[in-house]
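Each in structure tokens, the structures are laid out below.
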Structure P
Amino acid sequence: MLVAAGLTLLSPPVGAQAPSVCEATDYGVRPEGNDNLNALRRALQACGGKTLHIAAGTYELSPKGFDVGLTVPAGTVVMGDGRDGPQQTILRVETGGNLHSVLWIRNVSHVAVHGIRFEGSTYESGCARHLDYGHAIYIHSDAGQGARVADIDISANAFYNFNGQNWIAVNAQDGSPGVANVRINGNSFESDRRLQGSCAGTDITHATDMVALHGSDQSAHGQVSDVSVASNTFNAAYVNTAVAAFSGTTRILVENNTVRDVGRGLPQAAGIELGSYAVLIYNSAHELPGLHPDVVAVTGNEITNPVSCGVYVAGAADLTISGNRISGQSDRFDDTLPKAAIALNHALRVRVLSDNELRNNYLGISSVASELNLGNNRIDPAAGGRTSKIIRGTPGWSQQRPPN
């Protein structure tokens, strides 16, 4: 059991006993030069409830145009030999098509994915046609299901240059039983060039999030709860956000991550909303009945060179923001949305805002109409910058981020 900052997150038991092992090679999965999409689909179906081992090597997945991707059965562990080094297991989506998601974890529980390097395609994501392809892992609960999705462990993997709206999505549809107890821990995320084949990352209306948690905007039925995003490395120069928690999320822990250069490789035109945030906590429901994000802790993260904000909160509640080290925030366009190392926009019950080290930022802490319990923070602004900008007002949601 993990207990931190008032949150209790259960470590997901992927079966009480270690499931028996299947070898992907027994189902025709072969490295180097083969299309493994159908073979890996057969292996997953045959090995449901077991450990599917994918040995070291590079495995090409070659969809012809758009393909939904691979479905992971309940109780299954998908395990490679490592995310890097000479024994890495690589699943690479080739350029002749794109997958909605390489792996789907949909309406099932007790699933784990370990030790794999996932590489995205440059084929179009379909965003110009309002399609949504180009994800790595999609964890999803559909409306009308009898049980929630629970106990999901995504750890010790690498994710490279996916061009969808997010790389790992945790989503609970309105009217679903929800998603609970998810660990996204100890992974690496690498964005080292401008994303191709996608609208993603072009501006704030087409934002790209490496990890996105989203429950229902429409009602209280369909929540994402008890999620740990911890000890990951995000090299995020060509995306808008490393970690985003939207409406319908509760008891979220973002802890001990390293986030570098978020949004630094995207266009930097002056006088527009760039929307580049290392950690985004955002009430996407706006005036709809969906629940705002609440009971969220952002602690112990190392955030360097975030363009707009290290931590941006809008319309969320019951927050702990402590022990973070944030440096190099540079965006000065705060006429509409606040900018700072830590920026709070109509946040409710910021219970802890202390022990953060904020150095060489344009602005240390910015707050607009938020309920603050401001503790001791170490703030050393950049030349010409400021330590804080506090605007009082009646707390309540006002600003909007346009939908994708």
Structure Q
Amino acid sequence: MQDLYAHAQRVFGSADKIMPGLWWLAMVFLLAACLWQPTQAQTYRVIHDFTGGADGAYPRATLTLDRAGNFYGTAGGGGAGGNGTVFKLTHSGSGWVLVPVYRFQGGYDGSVPWSPVTMSPDGTLFGTTLSGGYFQGEYCAQGGCGLVYNLKPGPRAATSALAPWTQSVLRAFTGPPYDGDGPVYGTLILDQAGNLYGTTQFGGPQIGGVVFELTPSPGGWSENILYTFPYGFKGGEPYAGVVMDSAGNLYGTSSRGGLSDVGTVYELSPTSNGWTETVLHGFGSGNDGRVPYGGLIFDQAGNLYGATALGGTLSGGVVYELSPSSNGWTYKVLYNLPPAEGPFEDLSIDASGSLYGTSNSSGTGEAGMVFKLSQSNGNWILADLHDFTFSTAYFPYGGVTIDADGNLYGTAPYGGAYGYGVIWEITP
């Protein structure tokens, strides 16, 4: 990809040939060039190359960090019969060692784990698979509608790195008209009572997806469908999960709905008659962004941040903020990402309020990049921390995980030494 100024020249012609009506758009390109600052201060390295065998293949999800500094993640392929794995990544000297803790068999236990894992306080893992489970109905693409699983370390896991973990299926989705179908990228969340919340892309009476709750009980887990998306303005097809505020309200995004059927930001509030949806922002003008695949994060002040994969003045997606006020929520575009396809996963935030993410296919090689957004004199400045290339690793879908020392970690599902994706680290 050429730099933005050259791109503007290619689209609009030289400055003396720009049509008056397009002058404002040319200025947008120039302004974006001023606020996009590539940096060489970071050190990038690959810390694991997936082989496509027992360790897995095609990792798409954000990594999960535990208190001891270990990472847990998922790979959508490889393992047993290509059905995917859950793995643990541990420091060993100056390097890292990856050990698969579970290999999906592709039947009742699930397959294609694209979402991250969630760690509970007792050290067990929760996650979802895109397909698998016992039900193979009309709407479930012959492979089951996906499921929610729990992984517990086996009795030898504390003494042996190769000890397998034990998997249990908490919920196998059965699809429309009553249940969800196909959890995609969304991270499950746990409330203080131990209940799980998540989304499926499809399912429900209108097949537009659902928000669900799983509640533990002595006899297993009980599912409660909190909301079914109806399409139309109120949205449909949520790829991302939800976040919860201190009052128990849930917030998320849907890739459909809004003013032009290109996505919404929504709130779900519990009432005596069930859960009520409020659309906080319906995407539609184009410049405000289109198709929010990624979900939301809170800052310490209660503001919400997210990103869209498309739209904005440069068509590469936007990073946005929603701020609460007495009159509702105020939507603001913080930054227009460079041309290409933008983030697919949630952003991350550090202690200073800087935002981090990956853009799927932008950067100098159009193979994706890792970026940081920081405030300076009232403006948000983008630092390009790393550009992926098709000769190394490319198309990062997952987000960025930050450790206690400020190092960044993530995945790319394609490329690497064996062609099955990598785990990368960026150090200051």
* **Label whose coordinates, when relative contact order in percent (Cα under 8 Å, 6 or more apart) is calculated, return 13 (choices P, Q)** => Q
* Asked: Of structures P, Q, which gives 19.9 when mean count of other Cβ atoms within 10 Å over residues 167-174 is computed from the coordinates?
  -> Q
* From which structure (P, Q) was mean count of other Cβ atoms within 10 Å over residues 79-86 calculated, if the value obtained is 21.8? -> Q
* Structure fact -> volume of the Cα convex hull per residue in Å³: greatest across P, Q for structure Q
* Asked: One of P, Q was used to compute distance in nm of label points 7 Å out along Cα→Cβ at positions 239 and 367, and the answer was 3.0. Which one was it?
  -> P
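Every number here is computed from the coordinates shown, using simple stated rules; none is lab data. Not measured: the values here are computed from a predicted model. Cβ atoms are built from the backbone, for glycine too; each structure is taken alone.
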